[in-house]
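Following this line, the structures themselves.
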Structure P
């Protein structure tokens, strides 16, 4: 799907999906401006559209798999057993404008953005006519739009703290014509819009915490994440503290942590993308890509991604680290008869009633442990090392045999290591390494995987740390051709 196609009938597409998953489907006709006038009359109408978009987000090309796989496959915490099994282009950085472009990120996320733009436009018109009661759902639309743009600019733009004036992504906040040719804004301009959207979101959303919908504390947590990337540490800490001190969520104990992944949304869940038997992507889902080979339902589907030695060494610093309880013997161990627990059960679980592995497991987009780690990093950089150690230890205690951090020992590297162990498989590692200007080393030698596109290591000076704009998009929008990312011209 290219940009011009996105700008045609986009709400109709989302509502067609909604019709199969939500009550209150709105019968509306598509228009050439991606908007159907009068489609929203009540807050419930807008909520129906948001629920439909969130259901669409479960697709494997965006939040149902690839956006999380991207962050770990490229970050050094994962490796592959052999090429050609699916999505290994991510690990091998095998991208071009015509092959392996992962254009679903661009087309899919922009389709979600256009839905949010339409919701906001419709509500603005209703409010101008004197109607009220839309604050909460309007705030949800702003929060989602901020999240979408944040993820797009991380995929296609260089880090904010590296080259903020470089190309980001087109900034589209309204309804555009089908023949529009939007060009790329700068990374700095994208972030300014993201911050503005989140400010609006937190001013509008009520202070409730339904995990299956955008909510106030999710907006604050996302705000903390964005400010951390911007190195606005005081603001990141302020937003993170509001979440951690809200008493709306609490951390799992060590005895609860591993089993919590099979239990579904729980007390650490802040914002969850619900996946059930209807929306389950089966053998294409994130959980399936991380399963050890022996748990696959068919012999033709073997292991895809497994934990690298580098990650397992980090996790193995404490044999009693509870994060190890979701890691299982992988294909490498099976074939080489050596211990290698590189398979992950975070996003799949054993259904004892059915006697099989199920991958219909909801994906947590934002959870409390990340917010504690954001607070730790932000506090460290604001000079409050005692607070930094305290926030870090709330998560570090999951390694009960490691010494607690103190004001004299807490460091960026210690926090980064904890983020790796806690957030494995959740799509953060690559972006953490790049924003912190670290060199990523890949475990190609574990399975002797030949990689000819990148070297053994990569850092943010490489022009391959961003994706190409697909050729289909360039064909549809010639104005963006001169703005192609450097590695793919």
Structure Q
């Protein structure tokens, strides 16, 4: 892909990235975050995906409902601080495409002035899509990550009532991305990103951005056209694009053919299934067919998705990578391994979460087994693509039950607030030191700039080998004994180390 002369692989130096909230992985803001990147984490990561740092960071959805998307929350710092951090690691930021805060100046103006506001057409309503009404069938086929219909009743200041289109929460108002003000809004964000040295963006919730009567309003042909338009604008500025979409794996493969980069959201549940069952058959099948232009995660600020390995939910009758029984067992095992803490944070047990994700740290999902956890990370780091390591996962973090109970937000179980001293202490743990060694190995070994293949093995073994000329790096995992070994070239000879803390 043309992105101002550099691909994302070049932009990110083909090195792992850190995913983090600036304030939750520093205790304060950008300067403290940068001190960690330049200090104890120096040389570990080539890039950082900074989760929303816009004004404010503590709205209805942890920053994913910005009042002003072009302003850094002053409690964290300034755009100059962002630019300074970008001199040390390449920065990816979120472009929140689908919606804007109900407290934004644009919506407040519309709320006050109604049709007299220049922003009136910027906000989607039931009527703006369905005109005088929708059939039951039209509403039933709407695709939404949460139960219920995507509408919120609202009364404007002058008394008119309307049904706002709200895909996620009532505080996140969906925008018309083709409206003049909607276009200007997104263009201004891109310009600010470019001016601040941001080289890659994640299109948050872009799959829901286009609404059209008579469709699912999710990843329809018009959505691809919009993604192509927005990507073209980003490329003009030297910015490359990662698309965030949860969908059936076959659809994900097709989507990947039409965009720069997608997430490999199927990998986390498949890795857990593999380690739980001691059987790699489904994981190796995915390795053979998965899209190569993928950003690889095990954990993120959201939950562990099961939708991505499940059957088609849009009426296609397509089976998933795992059967319904295997998915049920996967979810139950996460609950069991986490001593039921994940159950308290998932489904109807907590607020503000998707029903198709299990909220739990990845370390707790593996019952805090150091060996299993490091093997999971080794599998992630050897999978083709750009690895991203979530800040809680980097520190082998455990479920934050206190935060969950204070907020009632299921995802907060995996969104701990670390201060600098706590981070320094955690970095001394053997499990964390071993993980840092793995990430450094992935960041520095020349083999990972070459080709990769999955070597033949039985269902209880996994062998992934990278080759780049004379350089080699090979991961062997024995699931029966739960042992992992990395064999690699080093100064013309062969060396090895065990995947263990």
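Derivation of every value follows stated rules applied to the coordinates shown; laboratory data play no part. Every value quoted in this text rests on a predicted model; they were computed, and no experiment measured them. Cβ atoms are built from the backbone, for glycine too; each structure is taken alone.
When distance in nm of label points 7 Å out along Cα→Cβ at positions 54 and 310 is computed across structures P, Q, the figure 2.9 traces back to Q. A value of 21 was derived for relative contact order in percent (Cα under 8 Å, 6 or more apart); which structure in P, Q was it taken from? The read-out was computed on structure P. Among P, Q, considering only distance in nm of label points 7 Å out along Cα→Cβ at positions 70 and 142, which has the greatest calculated value? That would be structure Q.
Among candidates P, Q, the computation of FRET efficiency 1/(1 + (r/R0)^6) of positions 270 and 294 (r between Cβ atoms, R0 = 35 Å, to 0.05) that gave 1.00 used structure Q.
Which one of P, Q has helix-only ellipticity at 222 nm (-39500 (n - 2.57) for each DSSP H run of 4 or more, over all residues; to 500), as calculated from the coordinates, equal to -9500? Answer by label: Q. Structures P, Q were shown, and Cα extents along the principal axes in Å, for residues 222-333 alone at 51, 39, 31 was computed from P. Taking distance in nm of label points 7 Å out along Cα→Cβ at positions 62 and 78 as the criterion, the largest value within structures P, Q is that of Q.
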